[in-house]
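Values quoted throughout were computed directly from the atomic coordinates according to the rules given, and no laboratory measurement underlies them. Remember, predicted model here, so these are calculated numbers, not experimental data. Cβ atoms are built from the backbone, for glycine too; each structure is taken alone.
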Structure 1
Amino acid sequence: MSGCCESPPFEGGSIGYKRALWAVIAINAVMFGIEMSAGLVANSQALKADALDFAGDTVTYALSLLVIGAAVRTRALASLFKAASLGAMALFILVLTAIRYFEGMTPDAQTMGSIGFLALLANVASVLILLKWRDGDSNVRSVWLCSRNDAIGNVGVIAAGGLVAWTGSAWPDLVVGALLACLFLKSSSAIFSQALLELRSDRKASSKKHEAFG
């Protein structure tokens, strides 16, 4: 049913959810350091792209934790910021991928595979931690989408490592880097759209209150 019978979306205001956020913040911060270092050593664009995603998630999860319990407008604006940063990250990755294409360096496939698998384990752990809270307002929803994207991205990095080893070409690494950027753009759009809807709903609710008391 709809209307008054609909329950409001989960806004993150539970001790369990806050503890879950702290856990995934720690996981993402550690994995950023590990994967970025490996990406620089292995000359892997896919690893660097995934490492930047870990860094972005660390910041956005912290922001999500900060605005829990805030007004709808504040939470929606935070989601808009996260959507914008995710989009900017995607564009940055695309630029780096283009630069790597002209450099023509082949990445270390073994490092890509081993670090990609470690990152996959970290992200699967994050997904399982957050599974209970995969639905909610744009702030909560953005956390789930980021974690899901990470797990998908790690599968891509592992596959790219195998293809680099098989073909001896940098192309699989470049393609996965570009695909990850496109995935980030898609999630950015989804978060942005939901946040805008929440802002519109909040404005309508505020207008009705003013009319009632005006």
Structure 2
Amino acid sequence: MSASCHNHAITFDGTSPAYRRALVAVIVLNAGLFGVEITAGALAGSRALQADALDFLADALTYGASLAVIGRSVVLRARVAQIKGISLALMGLWVFGRTLADFLAPGVPKAEVMGAVGLAALAANLASVLILMRWRDGDANVRSVWLCSRNDAVGNVAVMGAAGMVALTGSGWPDLIVAALMAGLFLSSAVQILRRAAAERTDHGCGHSH
């Protein structure tokens, strides 16, 4: 075994009926919340809500990909995880770019819409986190699903906090700051997913080189 090979124990690769059912339930929740948040974000003029809505859409699509590759080869699962990591990074960069542009001329979003929708989204995401909690330490494919669900819950708490600050200050700055922080969270999670997927592909290659 070369010096670059490491033993990363994979505790769970998603091959169980219970996990498949859990993933389907989470996909449905994410798809539904995307529709709600993208509409509300446009009506409220909230960049944070729109960023969170895009996260819901990305999650629904990538969870579907995760479901499709369960039980397939380590290399294929790792490749899908890498695609998810790259898409998460691109989304983070897009949100950061749009938010940076808005810093030049910030508007004031509707705090009441942000708060109400953020609360509904938080409830859905907490349900997703609880559903997936027992499988949070699986392989890169399974782990990426957990990280995205966790990001959603954190993002919703932040959106609700921004709504409160917008209402108190009458300024759009809290909304933009939260959107920028969410972009940073997306990028951080993307790095985690890509590193884990790369390690799994390396370990798989080492295992076949014996």
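For distance in nm of label points 7 Å out along Cα→Cβ at positions 77 and 157, the highest value in the series 1, 2 is held by structure 1. Name the one structure among 1, 2 that distance in nm of label points 7 Å out along Cα→Cβ at positions 29 and 149 of 0.6 was derived from. This figure was derived from 2.
Which of the displayed structures (1, 2) returns the greatest value of relative contact order in percent (Cα under 8 Å, 6 or more apart) on calculation?
With respect to relative contact order in percent (Cα under 8 Å, 6 or more apart), the highest-scoring structure among 1, 2 is 2.
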